[in-house]
Structure P
Amino acid sequence: MRPVTATAAAVTAALAAGAASVAAGRYASDAALKAPPGRPLPTEPRLTVHSTAAGRVVLTRALASQRPGIYGLARDGAHAVVGPVLNHATHSADTVVRRLERVTHGTLEPRDKVWLTPNVYVGDPGAALGLDHLDVEIPGELGALPAWFVPGARSTWVITVHGLGATREHPLNVLPFLHRRRFPVLDLAYRGDPGAPRPQDGLGHLGETEWRDLDAAIRYALRHGAEHVVLYGWSTGATMALRAAAHSALRDRVSGLVLDSPVLSWETTLRALATARRTPGVLLPLAVRAAQGRTGLHGGPEGPAADPARLTVPALILHGPADTIAPWGPSRRLAARRPDLVTLHQVADAPHGAMWNADPATYEEALRRFLTPLM
């Protein structure tokens with residue numbers, strides 16, 4: 001009986017190890033498939049507030065705290081806005097001083113743990129920016145989708161869609177720019193967002209299914225007076241825009257795409273987020289297989305969204321080499337293969353989804369040049 005017992009024990013151990021590996025793969029894939037809206041991605045480090053003074057905040061020295069530009073500074077229950085690093089301000093070797101533009105709500109106290117966020121504004125367009133808007137509901141595949149509509153005089157509407165770890169507050173960064181140019185703007189919340197229907201499996205699909213909510217927003221815009229639409233997406237929202245422009249029955253009414261930090265290779269993005277969760281490298285293939293099994297996502301070094309043959313309208317890509325979640329190599333390749341349609345605007349020193357934050361003026365000038373012929 002001893003050999004039989006030993007064999008049974010070995011089989012049991014192998015099965016247990018296999019089950020543990022499967023569970024670990026599922027957990028690792030959750031970093032991308034269950035990224036909660038409005039919460040920091042695992043790549044975003046926590047920083048400590050050391051002190052505050054009039055117009056200044058002292059933070060832990062890190063690559064993140066030294067990023068150029070303007071950012072939200074958040075913790076649970078508080079939000080502030082910080083501007084550039086004040087290099088000439090007195091500080092210790094392990095701290096950084098940034099300009100404190102304003103505290104939106106809550107307080108910043110010494111020893112608070114905070115993180116930088118691209119969201120400079122919080123609230124709706126009225127509360128955050130003083131812009132008249134309507135709260136509308138868009139009939140979607142899974143139910144009503146909430147959206148903010150900011151009226152404008154033009155017949156071309158801009159439909160904005162956020163990406164990973166964000167909410168419809170993220171597009172508020174560019175809303176003043178679009179409003180000054182009299183574009184009507186429809187800022188969409190889609191499946192899985194606060195106030196929107198939950199996906200049936202409880203998972204995000206990195207744009208693979210979510211694009212159908214953007215398609216519903218296109219239908220809404222055309223029913224309510226738009227003649228054409230520009231699709232403006234960040235991160236997986238950019239993936240949604242590419243898919244809608246390729247597959248929507250109304251794609252002939254899409255006149256252009258603005259793609260900020262586009263996720264063009266879902267496998268690369270999933271691996272980056274899983275790695276940031278301290279997933280051992282040996283388990284990363286399991287995370288990819290788990291994601292495929294749970295969502296039906298197609299594999300490959302670059303996803304269908306990056307197929308240059310599917311691009312039929314002008315596109316502006318705003319991206320840069322500091323994006324570790326959606327590396328910009330696929331963006332460069334897409335621009336190189338479709339120079340007739342794609343304009344690539346490179347942004348230095350900006351993390352995922354924060355191309356505007358690094359240099360708002362230059363970003364908006366690139367946006368102005370692209371949108372002017374589409375007005």
Structure Q
Amino acid sequence: MIKILTVIGARPQIIKAAALSRAIRNKFSDKINEIIVHTGQHYDENMSNVFFDELQIPKPNYNLNVGSSGHARQTAQMIVGIEEILLKEKPDFIILYGDTNSTLAGAVAAAKIHIPVIHIEAGLRSFNKKMPEEINRITCDHASTLLFSPTKTGFNNLVREGFAINNKPPFTIDNPQIYHCGDVMYDNSLYFSEITESRSDIINKLNLKKNKFILGTIHRNNNTDDQIRLNAIFSALNKISSKDKIITVLPLHPRTSKLLKKNLSKKLYQEIFKNPYIKIIQPVSFLDMIALEKNAKIVMTDSGGVQKEAYFFEKPCIIMRSETEWKEIVENKTAIVADADEQKIIDSYHHFIKKDKLNFPRIFGDGKAAEFICGEIIK
């Protein structure tokens with residue numbers, strides 16, 4: 001029996017972990033024993049604990065309850081906690097997802113005591129090292145033994161950084177193996193898409209009509225904390241929704257909601273909350289988010305995960321960042337990088353509104369990435 005220790009801490013990681021936990025439960029329960037460590041990086045009830053029940057993930061065996069703080073303090077506390085658990089549990093591998101501080105802490109803690117690291121979502125690059133996530137993902141990749149990239153672009157990034165394609169086992173941190181395996185989030189989207197039909201009522205609850213509303217998410221610090229950027233984004237959303245009379249649904253984290261009053265101009269703030277076409281709501285569950293994505297006309301976001309999910313459900317996406325790790329969706333012309341440029345956001349919206357048909361080829365795998373990963377771990 002192989003023992004793996006899965007580290008999660010932020011909402012997207014909890015969701016991604018569901019795919020692997022489901023594959024283990026359904027097909028590999030006699031071969032893989034999974035121990036789950038929740039760092040507590042996201043501690044809001046709606047953004048963390050509720051997902052374990054909704055996504056059928058085993059409850060964490062450990063919770064470090066680190067909470068929110070500066071990058072250095074938060075990461076240091078996680079390293080200490082994860083190392084203690086690794087020394088106690090002695091797993092064969094540690095599983096890390098994505099690019100959060102939990103990912104970085106797990107990689108550092110494990111590599112220092114020679115426990116092999118498996119990185120899921122390896123090779124993704126924004127090529128902007130001012131992003132903390134970019135530092136986290138690069139560091140984790142170069143401390144890993146098995147690296148699973150969801151896209152061909154990610155795989156090629158690893159090759160460019162010196163990872164060999166044809167290494168022979170046994171694989172180690174000095175002799176790693178890289179894979180192009182597809183995306184575990186695509187596994188999840190296929191699996192949970194049907195479940196939303198019976199388990200989510202958010203479309204009716206918000207009185208929305210299919211393909212008649214915009215779904216927007218804004219959470220990145222460089223957008224929410226920057227007055228110029230935040231005003232540009234919300235001015236664009238305000239103009240689009242009021243001029244075209246199209247409902248714009250914005251599930252906002254409580255922190256972002258507070259920053260609207262602080263960082264938006266008084267005039268724009270008042271206009272936003274008087275605009276009958278803008279619906280600002282609390283963060284939603286994963287199933288509700290899928291329902292919103294499936295039924296939206298256009299998605300506008302600064303979230304990497306939501307960009308992908310828009311593609312999974314064949315929705316055009318306006319990316320409110322200066323770059324994206326998911327370059328394929330831009331190259332495929334189903335997404336536009338508009339940054340926090342008010343006019344470009346508006347122009348991108350009108351571009352997609354005029355487009356009759358977009359093509360969404362399968363670039364994220366066959367929906368069985370988690371099974372492939374489990375098989376390679378066993379091998």
Structure R
Amino acid sequence: MKQRLILLTAAVLLLTGCAGQTPADSAVFDITGQMPLEYAAQFSVDICADGCAVIHIAADDYLFVPDGCTEPEGNPLPVIRQPHGDIYVASSAAMDLFDAIGALDAVTLNSTDTGGWTLPAVQDAMQRGDLIFIGKYSAPDYEALTESGCSLAIENTMISHSPAVREQIEALGIPVIVERSSYEQHPLGRMEWMKLYGLLLGKAEEAAECFAEKTAGFRALTLPDIPEAERKTAAFFSITANGAVNIRKPGDYVSQMIGLAGGRYIFTADDLHIDENALSTMNIQMENFYTAAKDADILIYNSTIEGQLDSVSQLIGKSPVFADFRAVQNDAVWCTEQNFYQQTTGAADMITDLNRIFSGQADDTEQLTYLHRIH
């Protein structure tokens with residue numbers, strides 16, 4: 001196990017509010033501050049006086065050495081040098097963040113084929129051949145990585161199921177970052193990972209400006225002071241091919257967005273036997289869904305998994321019991337757009353959409369970005 005150099009005691013860490021983060025050894029790195037983060041908690045960045053930065057992501061630490069800077073003597077950490085292209089991104093949630101900061105052209109390799117993308121800019125890059133599919137994350141084309149001159153690989157946490165793949169990529173001399181945006185408690189924390197990618201690509205200012213712009217609508221929301229028990233309730237779900245109901249777990253980022261928008265997610269941990277795994281979704285039987293959600297004020301169908309619905313009759317066709325749901329009878333059924341999951345930068349807009357629905361201001365569907373009403 002990699003040994004971290006520690007000068008501060010645990011007591012000092014607690015006093016400074018940095019518990020859980022291990023500082024770099026100031027005898028090696030002259031740390032002058034930290035990257036300011038508002039919502040993200042799954043990574044942090046120490047800024048060094050010489051222009052380098054120490055990146056912390058869970059148990060992994062890296063030294064980032066931008067152009068014009070020199071690796072300090074005695075550095076114990078793996079080095080990431082500023083990439084100028086040929087990045088391999090195996091985390092589909094990260095791709096929209098690169099696009100948002102004007103750096104999609106730095107990504108040339110990925111693990112999702114053309115048909116799996118809903119982001120127009122990514123689809124276009126795939127069709128032009130500027131972005132190439134080199135196999136699933138668990139079986140990438142190592143020759144393509146080598147021949148491309150790949151300078152950085154960005155994986156998601158699924159790579160933990162294929163540790164030999166990460167080891168092989170690192171053996172090729174390619175640093176590997178395992179991004180953990182899906183573990184962020186606050187939905188906007190997922191989007192704030194753009195600041196890390198901005199740092200790596202020399203676009204820190206652009207990333208900070210983009211983040212401020214993307215979150216402006218959320219900051220402008222004024223929620224009425226309504227007790228949680230009196231808020232409108234919503235179920236977020238899809239129907240699987242075998243008739244089960246796929247829902248988000250309580251505490252998932254979607255249920256968090258519903259709360260931040262002024263609503264209340266209909267499911268609680270007490271309603272469910274929560275699967276003990278890292279997945280943010282789970283399947284339940286239709287009868288259990290009916291019991292918990294039949295009186296929900298709003299139904300939101302997740303089109304990103306089983307496809308989009310065009311009408312309420314299609315929903316009832318999946319199960320006739322939906323005709324009894326309060327939301328169906330009150331014309332309060334909504335469907336996500338299919339780019340919702342991959343459009344990581346849309347979290348704030350999604351919260352705004354949900355707020356318009358909960359506040360009764362969403363009669364004009366032109367207002368909404370990621371949701372549309374079905375009749």
>> Of the structures labelled P, Q, R, one was used to calculate Cα extents along the principal axes in Å, giving 61, 41, 41. Name it.
In response: Q
>> To test your reading of the models, identify which of P, Q, R gives 3.6 for distance in nm of label points 7 Å out along Cα→Cβ at positions 83 and 155 when calculated.
In response: Q
>> If helix-only ellipticity at 222 nm (-39500 (n - 2.57) for each DSSP H run of 4 or more, over all residues; to 500) computes to -9500, which of P, Q, R did it come from?
In response: P
>> If distance in nm of label points 7 Å out along Cα→Cβ at positions 203 and 283 computes to 2.5, which of P, Q, R did it come from?
In response: Q
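Any read-out appearing in this document is the output of simple, stated calculations on the displayed coordinates, not a laboratory observation. What you see is a predicted model, and the numbers here were worked out from it, not measured in a lab. Cβ atoms are built from the backbone, for glycine too; each structure is taken alone.
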